[in-house]
Every structure is written in structure tokens, then in C-alpha cells.
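J.: Please find the structures below.
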Structure I
Amino acid sequence: MIGNYILVLACRQEISLQVGRLGKLQFFPGYYLYFGSAKSSLAARVARHMKLQKGLGKLHWHIDFLLRSPAFCIVMILLFPGMQTRECALLELLLREKIVEEDWIISGFGNSDCRCKGHCCYLPAEKLAQFLVFAQQALKKAGGPAGI
């Protein structure tokens, strides 16, 4: 099944990571939201992310470098099965709701297939509760509880 998803990653410590061709990026403690899509199998895409978190699989996409780092861990995955809009539409909603700010988006991260600024953004710990309320409402609109 196709669809979109949001990975919620916790960053445990300040760290500088080489992220593919983007180069060395600085990450800070807090949360990072990665907005992804699956054109064929949402389950397979999420399973791939989980494998990388365990140290298995090859590094291919920008998100893979974060998933492989011990500084990051997946704390939640929100699934939007059947959603056919661009994954950045979810990020645009968060911007409109003032849950994230434009300068928290990591420029060029994960968006090689579209023209938006990026598909990953920082989320300070104090914004997590606000994000979770948004996520709950978005999941209801999408047809029900599909978070992991």
C-alpha cells in the first residue's frame, strides 16, 4: 500500500554527522521529524528504516545516516496509508500551524525528488506535546489510528 509517514527521532546528544553528499551537519538534542513516502509498500519502507536503526542494511538516503547513528533513535512512526499527496504537504501543515519554524528545516535533506526546502526538521522538546496533538488530529482526518 502506498502512503506517507513521519519518523519521529530523538537525538540524545549534540553530534556532527556526515550525511551523504550534504556534508557534515550539526544536530542538537531534541527531536527530528522526517517526512517520507512510499510509492509501493509503506510497510516495506518502514521495515527498512527499522533495519537501519539496528545497524543492518546499506546507507542510501539521507535519513539512513541518522538512523545508523547511536545518537538517534526512532521513538514514533506515524503512518498515513493511502495518502497520495507529497510528503512535504505534512511539513507545510506544521509550518502553517506554527509547530515548526522555517529555519528548523534541514535544507536539501531528503528532498531530491521535489523542490521544497527539505523533508527533515528539528523539533525542540518543548514543542513535542503540540506536535503530538497535531499528529492525533491528522491521523483522525486520514482515517484512523495508524501510528506505531
Structure II
Amino acid sequence: MEEAQHAQERLNQAMKKLDDDLQPRRIRPITKKAYLCMAKCTDEPGGQEQLQACLQRCGQPLDQAKAAFTGELQRFQSRIQQCAQSCQNDAQDAVRDRPGIENDPAAMGKVEAKYGKCVASCIDKHISLLPTISKRVDADLKKLL
């Protein structure tokens, strides 16, 4: 399991790097543009309905950016979870196929170690996909600037 924990730390670092890269380069400029646009809405003549429509119009690119970023991260996380679930299924099958294995600490240790390596492999495989995901999100966000 220690191997899986180290892989989880690597994943957390990779995700932080992705966020640290995209936030200042893409998300913040979109946010700034939306807020400046919203500020201009308050200078426009018209009633409350026109103001709300203007504010909503200005906020749409930011909402789209957040949705694109969040959606991509959710799909990524779902893929990792599916891979980890496969590891768990394999471990459960290994235990079911050997009645009494629960009473054999050495055998259970092997099953747990195999599970940990499998999960770590899932995480590392998906970490390697982050540059591609980053480029895809970056391209989507660039369109909103």
C-alpha cells in the first residue's frame, strides 16, 4: 500500500502543477475579462433586467471555462477510479479463489502488495496523460479569451 500512497502523492503534485500552470495563464485572464465586463455593465443605462442580462452575458465565458476545466478533471478522476476498481476486483477475486487466505498473513500481504502496485501503476499511467489533458484544456480555454 505504501507504493500506492507514494503514487497518490505524485498525482497530487502533478495535479497541483496543472492547476498552477492553467490558473495564471488562462483562468485568471478569463476571470479578469469577465469582471471588467461586469463592471462596465453597471455604467450602462437601463433597468435591472438589462443589468442582469449584461452581467450574465459577461459571466458566460468564465462559467464555460470553469465547466471545461472541471469536466476534464472529473473525467480524468473517473478514469483513475475505474482503473483502481479493476485492481480491487482482482484482489477480491484472488481472495475468493483461495478460501481461508484471510488467515494467512503472508498470502494476504502478497495480495495487498499486488493491489498496491496495481493502483500505483494506474496512477502513474494517468499522470502520464496529464500533459495531453493540459494541452486540451489550454486550447479550450484559449478560445474563451
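Every number here is computed from the coordinates shown, using simple stated rules; none is lab data. Values in this document were obtained by computation on a predicted structure and should not be read as measured data. Cβ atoms are built from the backbone, for glycine too; each structure is taken alone.
J.: Once FRET efficiency 1/(1 + (r/R0)^6) of positions 37 and 77 (r between Cβ atoms, R0 = 35 Å, to 0.05) is calculated for all of I, II, which comes out largest?
T.: Top value of FRET efficiency 1/(1 + (r/R0)^6) of positions 37 and 77 (r between Cβ atoms, R0 = 35 Å, to 0.05), among I, II, belongs to structure I.
J.: Sticking with this structure for a sec: With helix-only ellipticity at 222 nm (-39500 (n - 2.57) for each DSSP H run of 4 or more, over all residues; to 500) derived from the coordinates and found to be -29000, which of I, II does the value describe?
T.: For helix-only ellipticity at 222 nm (-39500 (n - 2.57) for each DSSP H run of 4 or more, over all residues; to 500), the value -29000 is produced by structure II.
J.: Which structure, out of I, II, was distance in nm of label points 7 Å out along Cα→Cβ at positions 13 and 45 calculated from, if the result is 3.2?
T.: I
J.: State the single structure among I, II that was used to calculate Rg and Dmax of the Cα atoms in Å, for residues 21-84 alone, giving 16.3, 56.
T.: Derived from II, not from the others.
J.: Right, something else. Work out distance in nm of label points 7 Å out along Cα→Cβ at positions 53 and 133 for each of structures I, II, then name the structure with the largest result.
T.: Top value of distance in nm of label points 7 Å out along Cα→Cβ at positions 53 and 133, among I, II, belongs to structure II.
J.: Comparing Rg/Rh (Cα atoms, Kirkwood Rh) across structures I, II, which is largest?
T.: By Rg/Rh (Cα atoms, Kirkwood Rh), the leading structure of I, II is II.
J.: If you rank structures I, II by mean count of other Cβ atoms within 10 Å over residues 5-12, which sits at the top with the largest value?
T.: I
J.: Out of I, II, which one gives 0.05 for FRET efficiency 1/(1 + (r/R0)^6) of positions 29 and 101 (r between Cβ atoms, R0 = 35 Å, to 0.05) as computed from the coordinates?
T.: II
J.: Of structures I, II, which gives 0.95 when FRET efficiency 1/(1 + (r/R0)^6) of positions 69 and 109 (r between Cβ atoms, R0 = 25 Å, to 0.05) is computed from the coordinates?
T.: I
J.: Given structures I, II, which gives the highest value for FRET efficiency 1/(1 + (r/R0)^6) of positions 61 and 125 (r between Cβ atoms, R0 = 30 Å, to 0.05)?
T.: I
J.: For structures I, II, calculate relative contact order in percent (Cα under 8 Å, 6 or more apart) and state which one comes out highest.
T.: Largest one: structure II.
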